[in-house]
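**Q** The data blocks that follow each hold one structure.
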Structure 1
Amino acid sequence: MRRAIEFGVGLTLLLMLGGCGMSRYDFEPNRVYLRSQENITRVELSPVQQQDIQDILEFWFGTADEPRIPSLVDIPMDDLLDLELLHAAAGPVGSEEDGTNFGVYRRNCAVCHGITGDGIGPAGAFLNPYARDFRRGLFKYTSTLGPMTPPTDQDLRLLLERGMPGTSMPSYRLLADRDLDALVQYVKYLAIRGSVERALIVESVDELIDAEDRLVDVAFDQDSPERIAKALTELTPLISFVARPWLEASSRVVEVPPRPADWDSPEAIDRGRALFVGQVANCATCHGNDGRGDVETVDYDDWTKEYFDPQNPRRVREYLALGALKPREIVTRNLRWGIFQGGSEPEDLYQRIYHGIPGTPMPAAPMKDADAPATDLRLVSDDLWDLVAYVLFLSKSGDAVVDGSGASESLSGE
């Protein structure tokens, strides 16, 4: 017996995700992104053109029950995605007699992140912050350089193991290693598939002028796989464009330098405070001089900005009707609470300051090169450690007053 379906879990999730009449789990089209691109280009895709996108995606990536890995000439996709682990994550929830689990994503993640990875699972609308939409391929907490560089497998594994404090994302540290590896693979798969879908949408609204135009001239339900693959050859560079950064992510890791010997001394904390409120690091502009994050700002994360324009709020109704979640203003972190979603170790905070938090208004630190002149006011590694020391000091201060007389003086009064 390959799988023994766990009817309690499976039936409950089936009811939550679509009701008793649902015969299978499907990847939902990205209707919100499609409409946003149609509004930008003033081109409306016909039902046939929209279905072509979904048929192409299914040919390349398979279904939510039976995932596939597209085959490319220029990129070894088997080095990027493990098909055996994808099948362990996908499909119905069940297990082998030896305890090997299947449907790991559906069991642990789909209720919040959705079958499609769109962040609109049955519980999605009730979460604050919302569950991550993986389809853009953008992740907030990475060790890799640049906002558009994907995370490494280790980044995703670490996030799964420790969860995200202050959110509904729990720790999955107790899952078996194989299950954690399967989830890492499946999140990558959903992100790559979702990004390719976005690329196909852009290609369609840019290239298809008339309703009769099509990206490919094949009958997906009749033509042979060989003929379909040949017809799709001109579109496979879209997969390469999306997949290559994932394959190269491990070469883009920025190692955190060792902590200086006096990294958390009172003097370091004082220097950190000066940087925090100064014009170069400029942390206080959002977090406030005392780190409470109560500076009045109105901003949104990048996932929301794709469909919500504060200057044209009426249009958001159109996107809500297509499945978008109600826009919420992004909330600046209150550093004094000591709750850090990306990890609270000093090295975690160093990375957050160095890299910023992609998808949010939190920018990367302005770092200068080793050979920069003394007049260059940008930051060096030791400055970041001073900022880490001050942020951790704030996180332990609670409601204590941190005034301009010096952080070290406040620290000595703890």
Structure 2
Amino acid sequence: MIITIELLNELFRGFTVHRWNDKIRPVDLIEIDKHAHKMFIAYCLGKYEEDNGYNINWTMVIKHGVFELLRRIVISDIKSPIYYLIKQENKTIFNKLNKWVYDQIAGKINHKKLQQDFHDYLFEKTEIDERSQKILDASHKYSSYWEFLIIKNVNPLGYQIMEIERSLLNDLNNYMDLVGMRELITRQKISDFVDLFGQLRFQTRWSQIPRVPKTSVLGHSMFVATLSYFFSLENDACPQRLYNNFFGGLLHDLTEAVTRDIISPVKESSEEFNKLILEIGNELAEKEIFPLVGTHWVDELKFFIMDEFKNKIKGKELNKKLTTDEINRNYNHDKFSPYDGSLIKAADQVAAFLEAWYSSDFGIKSTEFSLAMEQIKLKYSRTKLGKIDLSNIFWGFRT
């Protein structure tokens, strides 16, 4: 099984790595939140390029996005300008740094090919087309610029702030051949969509319950997307299925940008209340989210965020509940555009379990946490989703 307890621990560290921590920050800026925003921006830029007739290697975009998150978690103490300076001017030290990163992560990935892919990524041996790489790079820079705008006005306007802004704008200028980047820089409607998703970093999960570390809806979305990606690999998912499950995981809480986070025990307190929340979320999405994107994107967004925890085939109504095993046997082909809502739900539940477990382990306990952990652990203690035995994930976390 790809996901080990050690890998989960490493990924969860993404919630504790602070960004811009040598600057005054009106809000916490967290590493995993930034990568969620980056991958969302990559989705938008990629859709524009597809509209413009280009093929985007989404499998590589997703893989590189996940690998870069892991790398950034490991080298969190090295500021980005120093990292890029080492990369450009001293390849020997840069390779030693990446070897150290590889040694920290490889043994925590229980999958030989994925280990090799991670090695190739670190040492730049992987094959990715220029446009897909440019989308990733542009998304990284724009998400950093978005963060910079948050801290710009609360920091003294010394040479450092002006130099950072100058450097970021110069970097962004290198990607103006991307249609989506021009749309973002000139503040077209898509920039409102990117801002809306970015605001999920300000929404704290379990906000009524003290806990450590605090996690945002945005960071949680990246954690779920990453687990969904690993679960999909475990089930030998076809490229379109990988794409659907990763971005389905990333966008599964998109409507909370307009409804705010409501914890599962409250949503599930009654079937009627849960149904009402879903209806309100869908109605607000029609009014406040979908108008921000091209009309031809809307069907795909609806496919991701409506009935987000249901297994489905795009454009096909099935007479019975579709299982992961059935998708593996009969629909694991790009032409069916399979979507594993049950895998995304499992990833969502694993994330919630870990959020509660880590806080309890740090000494911040509550009845709500204990109940949530027991319910999730009981629900998945004997559950298999295709080739994934979820009980293996929980056995090392005592409650």
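We did not get these values from a lab; they are worked out from the coordinates using the rules stated. Values in this document were obtained by computation on a predicted structure and should not be read as measured data.
**Q** Have a look at 1, 2 and say which one yields -19000 for helix-only ellipticity at 222 nm (-39500 (n - 2.57) for each DSSP H run of 4 or more, over all residues; to 500), as calculated.
**A** Derived from the structure labelled 2.
**Q** Using percent of Cα pairs over 36 Å apart as the calculated read-out, with 34 as its value, let me know the right label among 1, 2.
**A** Traced to structure 1.
**Q** Continuing with the same structure: Out of 1, 2, which one gives 72, 56, 36 for Cα extents along the principal axes in Å, for residues 93-340 alone as computed from the coordinates?
**A** For Cα extents along the principal axes in Å, for residues 93-340 alone, the value 72, 56, 36 is produced by structure 1.
**Q** Right, next: Comparing mean projected area of the Cα convex hull in nm², for residues 229-364 alone across 1, 2, which is largest?
**A** Going through 1, 2 one by one, mean projected area of the Cα convex hull in nm², for residues 229-364 alone peaks for structure 1.
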